[in-house]
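The data blocks that follow each hold one structure.
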Structure 1
Amino acid sequence: MRQNPSFTMTDVVELRRVISENPWVTIVSDTASGLVASHYAVLLDPTRDDLTIVGHVGRPDDLIHGLGESELLVVVQGPHGYISPGWYGDGPAVPTWNFVSVHLRGVPEILSAEENLEVLDRLVDRFESGQPAPRGMWQAPNDEEFVRRLERGTVGFRLTPTQVTAKRKLSQNKPDEVVDTIIDRLDAGASPYADPRLADEMRRARDAIRAARTEQP
């Protein structure tokens, strides 16, 4: 991902938020047989305060990716969407796409069976927590034999990235009034391109920029 200083994200707290809120990622490997991409859910490692993630792949994706042997690229895609030139005002303009994305690169560590079970359990709890009646991984009718058979069909990993590239392109190069207009349009349910999550990301970036201005001497 080409970086632009105006759109660079470096704050670890913000990066962790983006990863946590967008756990469905793309995993890319450059293998002897060519590029390979898979899609899985990941979580931040609860024992760390950096950008370390944990997750799993289903067998035989571990072999296809050479998991644990070579570098992976994990692409975290945050909110994104089309920005109409009509939202810029009356002057010349072309459309663009606003987005938030984090790229994590590194060689993953393979987890033990028990560590993998813990990650699988946390993944289920994370996404079941929003259900009216959450159903945990160990909850009946699942029994221990079923759960451990499930674990054997997966390979868990922990990735502490050695390189991080993060970008939020959210109209930071536009005048304040234009940014406010775009946020309003993204919040408006009547637009086919309305996206409240993208509007929220733009607000965060806008408010951070304006707060930094007021702090300048």
Structure 2
Amino acid sequence: MHQITPSILNADLANLAVEVARVPSSDMLHFDVMDNHFVPNLTLGLPVVQSLQAHTDLPLDIHLMIEDADIWAPQYADAGCFSVTFHVEASKAPIRLAREIRRLGSRASMALKPATPIEPHADMLEELDMVLLMTVEPGFGGQKFLDLVLPKIERTRKLIEGTGKQIWLQVDGGVSVDTIGRAAEAGADVFVAGTAVYGADNPDAMVNRLREMAVAACKH
């Protein structure tokens, strides 16, 4: 199953309810939360997420690029967000945090920056519902996809398969019609697409096109 999760960071933030309605074919909506400490950017937080929930039935996929992940991640789970992603580089107790997110009813996801290896965290994969591999340095949308992450995607897929669990593998950064095939072939099955979707003339058509391209890449 291949899923497309448009990043609303690239939408018109003054009209979020309208922008969300433009991508009804999405599998989830990706919401980037940044604190200007963990990454050099500042975006929207929990109050906006809670407001947005009233305007969409799509599951919210929260990506916390913040220093205080151990404090904030459970609050997003408690607010009813479908999936909550914390960065392993920002969590002091990632296993405890993943379990708390799950206890509160959300899917627990762990993100890794491009230079962070997956192998030291292999033993905790079964505590997770999804792994997010950043394919750009986190902080800003519109960056170029880093092909150097492709081998890490392949290694992560093998580790996931070794668990025997249904753990999703998400990539975020520079996903487009030019790069989604490579990421899918490497083993990713959930794709965050911001500029590619909201920069298109028909964002919802682009969601479907990207999904079809990911599926086709895995049939070769």
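Every number here is computed from the coordinates shown, using simple stated rules; none is lab data. Note that the structure is a prediction, hence the values are computed from the model and not measured. Cβ atoms are built from the backbone, for glycine too; each structure is taken alone.
Out of 1, 2, which one gives 11.8, 34 for Rg and Dmax of the Cα atoms in Å, for residues 7-70 alone as computed from the coordinates? The read-out comes from structure 2. A value of 4.4 for distance in nm of label points 7 Å out along Cα→Cβ at positions 55 and 151, calculated from one of 1, 2, originates in structure 2.
Taking distance in nm of label points 7 Å out along Cα→Cβ at positions 31 and 183 as the criterion, the largest value within structures 1, 2 is that of 1.
Here mean count of other Cβ atoms within 10 Å over residues 63-70 was derived from just one of the structures 1, 2, and that gives 21.5; the source is 2. When distance in nm of label points 7 Å out along Cα→Cβ at positions 127 and 199 is calculated for each of the structures 1, 2, the largest result comes from 2. So percent of Cα pairs over 29 Å apart, computed for just one structure, reads 39; which one of 1, 2 is that? Source structure for this number: 1. Computing semi-axes √(5λ) of the Cα gyration tensor in Å, for residues 79-190 alone across structures 1, 2 gives 44, 21, 9 for structure 1.
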